[in-house]
Structure 1
Amino acid sequence: MLKLEEKTKQYEKKDLKYSLKSAYATAIKNEDFKKLINTLKVKDDIAIHYTSKLEETVAELKSCSKCKSIFECKNKVTGFVYYPTLKDEKLEFNYVACKYKKKEFKDREDIKTDFYEMPLEIRKAKMSDIDVNDAKRVKIIKWLKKFYDEYQKDRHLKGLYIHGSFGSGKTYLISALLNELSKEKNNVIIIYYPELLRSLKESFEDNNFGSRINEIKKADLLLLDDIGAETVTAWNRDEILGTILQYRMDNKLPTFFTSNLTIKELENHFIINKSSEEQIKARRIVERIKQLTDTEELISENRRK
């Protein structure tokens, strides 16, 4: 009886092997199937075990070749192709985004930057478009490149305080860096600081005030543009800026600033009157900025002409 069972199993194995070979031999006659096998660089003795799945991939790729938008997708999972990869002499099948779905993902990532009252040029700033021929910019460009390379390993790096002449490109340089990092799913906020204070003052009574402050202080990467151009009050210095800086300092979140003022000039700017108490409050704000940043000067020609 045992011998009969063993023989039966042997026959079943032979039948299965013949069935696999037969199905694969039929499938390989299809040019699209053959092209897929060649693309994957998979041996026949491996591919033979995945014939039906490979045929499904071929069918979905063929459907994709005729598709003009994600709305026309006829695949099992909209916007994705059932596609194999060769790993350890086996084929692993996963759903891979098609070109339209990839573009959709990229478009979402590109919107990871929140801008407050910033011009179109800043919204579209790219590191690849930075003018590297200006010798006065070289040190800052190297700093930005180093930050970009190290940020994925260490998310608690110091930011940068750039001060210098009007129109020298301070905002563009930092925005180019942050726009690139926003594509890697980092939450970035770029703010024209004087306008932020004005809008916060107007929204003080509504329900959005607290949530906006929280959003700003908790951003992965933050640029406060043109700090020092605002009219200082005790409220916006201590309650708004002080709160944001303290949170970011405590949590070591990279923070960037641009200004026409040096750090020392900024400290004087924050002094509302000549009392010793005011001087201490102004110094406290500036010390937080120093804790958060390296400082660089950019004196260059006016690029806004």
Structure 2
Amino acid sequence: MPSNVRRYLWLIQALSSGQHLTFEELATKWKYSAYNDDGRELLLRTFHNHKSAIEMDFGICIACDRADGNRYYISNPEVLKSDLSLMHLLNYTEQDIFLMAGRELKGRIMLEPISRGTEWLMLISRAMMDGRCLRMSYRSFYKDTSSTQYDCVKPYGLRLFNQRWYMIAEVGREYPYIYALDRIESLSLSAETFVMPADFSMEEYFQYAYGIVHAGDAMPEHLRIKVDSIQVSYLRTLPLHASQREIESTDEYAVFEYELAGTYDLISVILSMGDTVEVISEGRVRDYMKDITQSLRDKYLASSVSECSPKSCMRELF
């Protein structure tokens, strides 16, 4: 990442929590920042240049409150909150600073493994910007062991989900398909070009989907789930989906409502919460849950040696 961009992100991060800081306070923060690897001080002229560049490049306005001792703050925080790409950048910046500053804590910080496939991100981004097709060799987890060759992959977008990157691309099917970057064996630019459809929207494509599985022709359901109190706070602080609404709340449980299609990813995340969650709305999702839980019961009942009830066993995990 270019050093100036790192400085811009650092400055946005320093003010992103709603703080109002003087230039002197910002300069002190920069002095001790892990990003200031050359030890240079932050000059007032440099600060104003960064402030102008941030407004031009990111649309974020850093204003000065002269009535509050010339303190600087982000005057349009709604822009920051609505830009998920920038929020991810800031999150990575904060983690980067933390890891750089905490190198002496090696052995005491555990990270998740990074999935393969990130090496294709720049090439795919370039193809998206230039309207170029890609040649791809792809090995699916759900087909035989041989790879599939594609001569004209039209990359529409990229999505990150559960530490894996995915490309949404058109290869001549009825609608764009999803390809995991860690399953790409080879990728190169083609001389062939394409025009991005004006009516394609990533937000609309995933509007009724949890995760990465596209709903396809499946109609969204008016889904309601009843969540035990021990799980409620997790969903309140990190909603499953943008459509989430809490429509009932008691000391023992809460009911959340969604507009979602019954995809594999959705069923998987509901199952991951065990018996702390019940799908209470009738429809395909509840039917799936009935079938899956019955299958699980059949598998485990005969060999069960547990002495605790399902509810108490689940609570022991929290």
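What follows draws every value from the coordinates through simple rules; no lab data is involved. Nothing here was measured: the structure is a model prediction, and the numbers come from that model. Cβ atoms are built from the backbone, for glycine too; each structure is taken alone.
Supply the structure label, taken from 1, 2, corresponding to helix-only ellipticity at 222 nm (-39500 (n - 2.57) for each DSSP H run of 4 or more, over all residues; to 500) with the calculated value -15500. Only one of 1, 2 returns -15500 for helix-only ellipticity at 222 nm (-39500 (n - 2.57) for each DSSP H run of 4 or more, over all residues; to 500), namely 1. Between structures 1, 2, the calculation of relative contact order in percent (Cα under 8 Å, 6 or more apart) yields its largest number for 1.
Of the structures 1, 2, report the one carrying the highest value of volume of the Cα convex hull per residue in Å³.
1
Looking across 1, 2, the calculation of distance in nm of label points 7 Å out along Cα→Cβ at positions 89 and 121 that yields 6.2 traces back to 1.
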